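The structures come next, written out as structure tokens.
Since every read-out is calculated from the coordinates, none of them should be taken as a lab result. From a predicted model like this one, the values you see are computed outputs, not experimental measurements. Cβ atoms are built from the backbone, for glycine too; each structure is taken alone.
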Structure I
Amino acid sequence: MKLGFNLLLWTTHVTAEHGPIFEALKEAGYDGVEVPLGAGDEAHYRALAAELDRCGLERTAIT
């Protein structure tokens with residue numbers, strides 16, 4: 001089973017500035033995160049995906 005964490009706990013608009021949170025979640029054993037959609041364009045979400053890849057986290061989207 002994989003474990004994911006819903007990032008709505010911190011914000012409705014996830015950015016690369018949340019990198020320390022991503023790293024802490026990975027260190028805590030989470031496999032991925034749920035990213036709320038709505039406040040960014042395609043370029044924003046591509047950059048966010050790259051940051052999550054760098055941290056080794058998978059992702060799903062929530063609306």
Structure II
Amino acid sequence: RARPGATVSMPLTWKQVKTDLDPKRYTIRTVPGLLAKSMAWKDYSEGHRALEPAIRRLARSMKQAA
């Protein structure tokens with residue numbers, strides 16, 4: 001997507017999701033400034049979960065299916 005005006009993905013709060021939301025506003029040039037003002041990542045680290053239990057369950061499930 002290396003072209004002028006290409007958009008990028010970024011987190012938004014529900015407060016930022018409005019009917020006038022313009023995806024073209026989120027480009028590689030505008031995102032750093034937007035992220036500096038955004039609270040979308042505020043609680044991100046509180047949602048972390050360990051992967052090991054899920055990996056063990058998946059391994060057991062695969063063994064049973066074999």
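For the set I, II, ranking by Kirkwood radius over Cα pairs in Å places II highest. Suppose you compute distance in nm of label points 7 Å out along Cα→Cβ at positions 29 and 53 for every structure in I, II: which one lands on 4.7? Structure II accounts for this read-out.
I have 42 for relative contact order in percent (Cα under 8 Å, 6 or more apart), calculated from one of the structures I, II. Which structure is it? The structure behind it is I.
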